[in-house]
1. Of the structures I, II, report the one carrying the highest value of percent of Cα pairs over 16 Å apart, for residues 112-151 alone.
2. Among the shown structures I, II, from which was the value 1.6 of distance in nm of label points 7 Å out along Cα→Cβ at positions 32 and 208 calculated?
3. I have 64, 47, 35 for Cα extents along the principal axes in Å, calculated from one of the structures I, II. Which structure is it?
4. Taking distance in nm of label points 7 Å out along Cα→Cβ at positions 48 and 80 as the quantity of interest, name the structure among I, II where it is greatest.
5. Comparing distance in nm of label points 7 Å out along Cα→Cβ at positions 16 and 40 across I, II, which structure shows the greatest value?
6. Given a value of 30, 16, 13 for semi-axes √(5λ) of the Cα gyration tensor in Å, for residues 104-215 alone, calculated from one of I, II, which structure does it belong to?
7. For which of I, II does distance in nm of label points 7 Å out along Cα→Cβ at positions 8 and 56, calculated from the coordinates, equal 1.2?
8. Taking distance in nm of label points 7 Å out along Cα→Cβ at positions 88 and 264 as the criterion, which structure among I, II has the greatest value?
Structure I
């Protein structure tokens with residue numbers, strides 16, 4: 001028999017909303033009340049507590065860092081798939097083709113350098129799609145200093161992403177060309193090949209905290225992440241992205257997201273694709 005969910009008062013809901021906003025920038029509307037109850041009730045019971053009040057008090061006074069992270073993980077939403085919003089990857093391929101044909105940034109060892117950040121990478125389908133698209137079109141990138149940084153606030157999904165193994169059903173809807181990029185494991189799973197996995201570095205990162213990133217990046221993907229933030233938080237995030245992007249580089253956001261492009265140092269290039277402007281307007285806080 002399924003255990004009953006823990007009752008959630010208005011005051012308790014407000015305390016939980018305040019906590020997740022302060023920690024992760026996530027803004028929970030009234031419609032998310034049922035989600036909070038369903039995702040946190042098990043955590044409350046696991047600790048032998050009888051209310052959300054007691055659980056919040058536990059988080060404030062006794063919880064370990066891992067237990068506090070579990071709270072954040074429980075309230076994040078992870079919905080993704082390979083080649084999602086394909087026009088972004090088509091644009092990225094055209095953009096990288098231009099980069100390859102033009103002057104290159106060099107690393108300390110003299111190799112041509114390419115850096116892409118997948119911010120809010122969830123279980124890894126986005127950064128691996130970036131790797132597959134670019135290596136399929138530009139095999140010469142194996143001789144470049146080419147890396148993809150992939151980050152997410154949810155430590156569970158970062159661990160899943162780093163393994164690079166997915167259910168074979170994830171191939172549904174992909175073309176034959178796209179599907180052949182994967183290894184078929186044989187137990188109902190597929191795996192991203194090792195050479196592609198090595199291109200991606202997965203790290204936990206809370207966008208509300210310090211970003212230990214040097215940059216600059218040639219492209220940043222942050223898709224369907226800022227929809228969970230309020231407007232001031234969205235603006236702050238986009239400003240920080242501008243400070244880490246090369247002049248002329250691109251920011252890719254989700255289909256339901258938008259931004260005040262020129263005020264934040266960008267111009268709209270295409271559907272949810274923004275190019276970082278040159279000059280002081282494009283140099284916001286990093």
Structure II
């Protein structure tokens with residue numbers, strides 16, 4: 001999972017276009033990109049789209065972004081989409097691991113009702129969209145085996161805290177970098193994918209590339225996208241390159257040859273167990289991307 005593309009759930013043309021975008025995950029949106037008076041249309045469009053698409057062999061993984069639990073619309077959203085068995089649900093404005101537990105219970109009921117294997121439906125949360133949520137990012141550990149990823153978001157957070165902007169000179173300001181970093185640590189602690197937020201200027205692919213490079217450097221393994229044009233850049237940056245794979249494979253091989261060694265020497269450098277852990281994580285990402293066997 002490298003790229004996750006938001007597509008409005010009420011726009012059939014964009015949904016069809018999203019299928020050929022190359023995104024690893026397509027997030028069919030029932031929340032922010034859908035106007036309040038178009039919610040029911042979006043549910044119906046999404047239900048039929050998922051029903052007609054889920055059995056196709058060549059497609060992205062299909063998730064539905066439902067409305068937040070405190071809106072009173074989550075149940076109606078799930079009623080519309082779960083009969084078609086999407087791979088997952090994206091929960092916005094999550095406040096803590098308790099929200100994941102609550103959604104887990106709701107999904108279990110729907111899976112039983114629709115003869116879906118128990119636990120099949122995964123969960124990704126957007127975990128930083130309110131000020132209060134920043135104080136609970138350590139609560140997602142063991143919240144649910146369904147939890148597959150944690151993303152952070154700056155747009156709703158900006159509205160919640162009342163800041164005039166969330167970027168200055170193209171860079172996130174300090175409150176948003178704080179949220180970003182906490183989400184990264186929270187996701188890694190929960191042993192799920194840390195997912196970087198959207199880059200809203202979809203025409204600025206150079207800016208997107210720079211932000212992807214920074215996110216990958218710091219430990220994020222995927223990024224949200226708002227336009228199909230962003231997907232190739234994200235996929236490219238979050239796929240380990242040949243040099244990285246070769247180096248990681250050599251580190252893993254030397255440690256294996258050394259048995260249970262705590263430290264090994266490679267190319268004149270002393271490497272310890274954290275280097276092995278990083279190498280194995282990179283090789284796992286390369287396997288998932290299909291560039292390493």
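1. II
2. Traced to structure II.
3. II
4. Largest value of distance in nm of label points 7 Å out along Cα→Cβ at positions 48 and 80: I.
5. Values: I: 0.4; II: 2.6.
Once distance in nm of label points 7 Å out along Cα→Cβ at positions 16 and 40 is worked out for each structure, II has the highest.
6. II
7. I
8. Working: I: 1.3; II: 3.1.
Once distance in nm of label points 7 Å out along Cα→Cβ at positions 88 and 264 is worked out for each structure, II has the highest.
Values quoted throughout were computed directly from the atomic coordinates according to the rules given, and no laboratory measurement underlies them. Source: prediction; values computed, not measured. Cβ atoms are built from the backbone, for glycine too; each structure is taken alone.
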